Structure I
Amino acid sequence: MDLRQMEYLVALSEEQQFTRAAALCGVSQSGLSASIRSLEEEFGTSLFTRTTRRVTATDAGRALLPFAREMLSQAAAARDAIVNATHDLSGRLRVGAEQCLGVIDVPPVLERFHRRYPQVDIHFVQAGSHELATMVRNGDLDVAFVATTEHLATMSAVELGRRPLVLLVPESDPLASAGRIDWSELRDREFVDFRESWGVRTLTEAAFAAHGVTRRVSCTVDDVHTLLDLVHRGLGVALVPQHIAWKPQAEGLVTLQLPANETPVWVVSAIASTAAEPAASRLLEILNLDAAECGLACADADAIELTSEAPAVPATA
């Protein structure tokens, strides 16, 4: 039993498919399968039930999973301990973030980290959540602030906050006076939306598919303010995380609620590879502490506040 096998176990448990789990771990499907079989032979029991559609953990696999996660976490902690024992934290920290995450203001967080660890060289990029997750997985970034929960099984993650999705329409729209609407009322409407690399686009597409509602995306953007401007000009309506409706640039637009029990939740997290630079775990420690103090890590979607703004993660030292 080794760390690599534990990484494979976690990935396969989350993805429930050998092909995707292998891609996440950067190994061939046959290599991952052989490693899991070797682990099963070592324990003398099946860890997964395999069907043509998916792979699910057995009772034994589920029992092993928390220990696998702990082993990966301890390995990362051991790397940090060695750094701490030998010299002050230095090196580099490669960070990425999606634009306008709302629940956290990334530049002040980086400023705080820089004050605490001035010898670490910080590099920052901005991109869509799916692109950022791929960069973390491929070793091109150490930490990313993303708005997706998909395919993060092999990464460390700190949940920072959640928002419901709401619909923004101009005041002249026929739905503007509705207050609350149903998914069926959006059938065949023109939409402004973000590129496919943005986490909210995936949520939106999945929600429309789940409700059997077709729509037309007439404008695709890579900037929140451009999206709001296009909605203002009547070029489409937009389904967005609630905090975007609170922006000054959204003033004059009408915010409509969708059924709470039928609307997906937009989740923001900081993610890092278990093999990331030591500085990455220090940044996650800061975020973990702030999340614990402010109560931002909400595991229950029913606890989401639909009408008032939740606090952002504080950026003070």
Structure II
Amino acid sequence: MPKRRLNMKICIFGAGAIGGYLAVELALAGNEVCAIARGDHLEAIKKNGLTLRIGGKEKNAKIPASSNPADFGPQDYVICALKAHQSYESAGQFAPLLGPDTAMVTAMNGIPWWYFYKNGGEFDGRHLESVDPGAKQWKLIGPERAIGCVVDPACEIIAPGVVEHHEFNRFILGEPDGSKSGRVMALSEAMKAANFDAPVRDAIRWNVWLKLWGNVCFNPISALTHTTLDQITSGDLGKLCRQAMVEAKAVTEALGVFIPEEMIDRRLTIAGKAVGHKMSMLQDLERNRSMEIDALVTAVQELGRLTNVPTPTIDILLTLVQARGRQAGLY
């Protein structure tokens, strides 16, 4: 296993809740961290540093921050912690951060834009129009830079420049081709040294899909009904979730990824314990922020059509939540 190099240059592109958590811990572990942020949050970071409240303690890291990536040079790693549609919109802004060997870590929910890069299937090399229209990220960033990352932690910005960590510290990493490359292993070691659980998986798409089975239904239902996760996963709404998850499982298998069916009920049971928790799509709707619909729902529909797998429940949820997003001016 490669030895972790000290003072790795890491840019957190989107130092919000998850990005802020990463930035503080990685900086305090001795890495050379910079952050891309905006608005009041950015001004607070510039003035007071970035503060993380975790485990009853408060940590602060003085981190160079800007809204302009050109203020920083090429990095060893760029960790993109934006929402998927924001990553697409920002595709042209990453260039100043990208040297010949810079890796792009996609710490985002949903189907990643590089999904079919080196997956070895019949669709190898295909881009997904729902998450990367016109292959913008594929062309401007390059799928060869991508390292997959499935995000488990729950965090929120409680004040400009202040991030609060609620639970979990795991970021699952994986190369698109399943290899245990030097760059992904070195990143894993750096993250472990920064108090994260950062396992490297040889089938990162398995983990992407397992999380997405929940997001494809929990998120749109939350935005449509304004219910919390414990309510979404019980009664008739729970039955609706299960139907959507069964459809997502069929798409998953059509793409050569096999996850045991018992994981559906496990996902529903675990989610049901999150009493009072609001899904991100509902939070965005309530806070007048753009809604992350395409990577979580539209992409599953696109992949269903690509593989000739019907997704009637997901199609209805998508039609309704897109209409709700448009009505609110957030999609």
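0.65 is what came out when FRET efficiency 1/(1 + (r/R0)^6) of positions 46 and 214 (r between Cβ atoms, R0 = 41 Å, to 0.05) was calculated for one structure; which of I, II is it?
Structure II accounts for this read-out.
Of structures I, II, the largest value of FRET efficiency 1/(1 + (r/R0)^6) of positions 182 and 238 (r between Cβ atoms, R0 = 30 Å, to 0.05) belongs to I. Any idea which of I, II comes out highest on distance in nm of label points 7 Å out along Cα→Cβ at positions 78 and 134? Biggest value here belongs to I. Please state which of the structures I, II yields 125 when volume of the Cα convex hull per residue in Å³ is computed from it. Working through the options, I get structure II.
Can you tell which of I, II yields 23 when relative contact order in percent (Cα under 8 Å, 6 or more apart) is derived from it? Going through each structure in turn, the value belongs to I. Set I, II, criterion distance in nm of label points 7 Å out along Cα→Cβ at positions 102 and 150: the highest-scoring structure is II.
Just so you know, all these numbers are worked out from the coordinates, no wet-lab data involved. In this text, all values refer to a predicted model and were calculated from it rather than measured experimentally. Cβ atoms are built from the backbone, for glycine too; each structure is taken alone.
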